[in-house]
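J.: These are the structures in question, set out in turn.
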Structure 1
Amino acid sequence: MKCCRKVPIILICLAVLAPPAWADQNLLIRGIEAQKAGKNERAVELLSKYLKQYPQMVEARRPLALALAGLGRKSEALEVIDHGLTMDPKDVQLLLAKANLLTDLDRRPEAIEVLTLALKCDPKNAAVLKERGECQAQEGCFPEAMSDLNRAAQLAPRDPWVFNKRGLVWFCQGEYRKAVEDFTTAIRLAPDSPHAYFFRGNMYRYHLGETDKAIADYKKSCALGFPLSCGELEKLGAK
């Protein structure tokens with residue numbers, strides 16, 4: 001017997017299983033696109049309208065929270081995330097977003113607790129390990145920070161920010177050569193990103209006495225549009 005192909009099976013499934021929110025997916029998509037484009041006010045308008053109709057659709061909450069945070073409305077953003085977590089307390093992306101908001105609000109111990117919960121849900125999530133490592137370092141817990149960032153480096157060896165963050169932790173512990181090694185790795189992975197050049201330049205200038213190397217890094221970073229590096233060149237009279 002031949003299968004009937006007049007109606008795609010996916011449409012049948014959606015008609016039977018999906019909530020009415022499918023009719024307004026365009027509203028959700030436009031809201032997400034607006035947030036990614038930095039049009040935060042428009043994103044808040046579209047996503048709030050969508051969630052008013054379909055509050056159970058958790059996937060709209062993270063971009064709405066990001067848009068609110070982009071407008072400086074971080075407490076509101078946190079409420080949006082918390083509401084989503086009441087419906088899905090193991091959503092790792094929502095937990096990560098909540099931790100980032102708590103960090104922005106200088107509530108790092110709480111952020112570490114949230115990230116620890118996220119890791120219980122997904123122990124091999126390099127993004128969560130990376131963020132918890134940074135929070136641990138900012139709280140002065142350097143061994144714990146290194147443990148997280150070492151694991152993140154194993155899981156995401158192509159992520160330059162794992163090495164930028166670990167380099168900063170080496171710096172905080174006075175391990176300047178090891179910091180340079182990590183910043184060099186970050187540069188190799190993302191040669192058009194200015195941050196690692198600036199970080200490495202600071203190691204060379206302020207801690208290793210290698211001014212020529214510092215100037216070379218600052219020039220590269222400044223050319224890539226990083227104003228702090230341009231300022232260092234002005235201080236050195238090398239711009």
Structure 2
Amino acid sequence: MDEPRRRIGPALYVVWATVAIGLSIAVAGRTAESVTRLLVIAFLFGQLAFRGTLVKALQGLSPRMRFVVLGTLLAAVVEGFHMISKPVFAPLRIGPDTGAAQALKFYALDLLFTVPAYLVIFSVIFFFVSRYRYGTWTYYVLMALAQTLGDGGVFFFANAPTLLLFLPYPMTNYHAINVIPFLAVRGDLAPGRPATARAWLAVPAVIGTYLVCGAIIKAIGRWVGLEAG
């Protein structure tokens with residue numbers, strides 16, 4: 001009886017995500033954002049298909065380093081998908097007329113700003129994962145929610161609360177970067193970690209980390225002329 005009950009939550013979330021993403025793409029049509037979303041979802045499914053191999057990567061590193069490095073590498077790939085829709089700075093957007101050399105330059109510039117931030121973000125997430133016990137699906141949803149809200153979502157949904165019905169749509173970005181790192185290290189974490197309410201402090205901590213990193217990135221962007229003042 002307990003096993004079917006434990007499956008209800010994940011099943012409902014998958015249904016919610018499928019409906020939210022399907023409706024969003026159907027309404028938006030063939031936009032750069034829709035293409036980005038489909039690429040992110042395909043990347044996530046590809047990871048799940050080869051998770052047996054991926055979770056064994058970088059085993060020579062400590063659990064903390066494995067988690068942070070794997071998460072940052074996956075984030076760099078997802079960042080590439082967003083280059084056609086919403087890169088870290090609008091002038092770096094890659095369009096149909098962008099040459100290959102220019103596109104690589106834009107992508108490299110984007111990573112120059114975002115990779116350091118992801119190193120910090122995944123370090124903060126690991127701080128909580130290594131100290132508190134999270135159920136697999138609790139981790140998937142909780143951390144993706146925290147990252148979504150931190151990466152601008154807290155302001156977006158505050159201005160348009162009805163769009164919370166489509167929350168799984170942006171959360172796919174973060175499923176695609178934090179599922180494999182967790183699966184890769186969960187067996188190496190201390191088994192006696194407590195499952196207490198303090199584990200939920202990860203949400204404000206991750207949101208705060210995103211806001212600080214984002215403010216620094218924008219400030220540097222304005223200084224170098226990539227962000228409008």
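J.: Please compute FRET efficiency 1/(1 + (r/R0)^6) of positions 123 and 211 (r between Cβ atoms, R0 = 25 Å, to 0.05) for structures 1, 2 and give me the label with the greatest value.
T.: Across 1, 2, FRET efficiency 1/(1 + (r/R0)^6) of positions 123 and 211 (r between Cβ atoms, R0 = 25 Å, to 0.05) peaks for 2.
J.: With Kirkwood radius over Cα pairs in Å, for residues 115-170 alone as the yardstick, tell me which of 1, 2 scores highest.
T.: 2
J.: Which of 1, 2 yields -0.24, -1.09, -1.12 for log10 I(q)/I(0) by the Debye sum over Cα atoms at q = 0.14, 0.33, 0.34 Å⁻¹, for residues 147-186 alone, as computed?
T.: 1
J.: When you work out distance in nm of label points 7 Å out along Cα→Cβ at positions 43 and 67 for each of the structures 1, 2, which one comes out largest?
T.: Comparing 1, 2 by distance in nm of label points 7 Å out along Cα→Cβ at positions 43 and 67, the maximum is at 2.
J.: Continuing with this model, one more query. Quick check for you: by mean projected area of the Cα convex hull in nm², for residues 59-106 alone, which of 1, 2 is greatest?
T.: Result for mean projected area of the Cα convex hull in nm², for residues 59-106 alone over 1, 2: largest is 2.
J.: Still on this model: From 1, 2, which structure was distance in nm of label points 7 Å out along Cα→Cβ at positions 51 and 179 = 3.9 calculated on?
T.: 1
J.: Also, quick follow-up: As an exercise: relative contact order in percent (Cα under 8 Å, 6 or more apart), calculated from one structure in 1, 2, equals 8. Which structure is it?
T.: 1
J.: Next question. A value of 17.6 was computed for mean projected area of the Cα convex hull in nm²; which of 1, 2 is the source structure?
T.: Going through each structure in turn, the value belongs to 1.
Throughout, read-outs are computed from the coordinates displayed, never taken from laboratory work. Just so we're clear, the structure is a prediction, and the values are computed from it rather than from any experiment. Cβ atoms are built from the backbone, for glycine too; each structure is taken alone.
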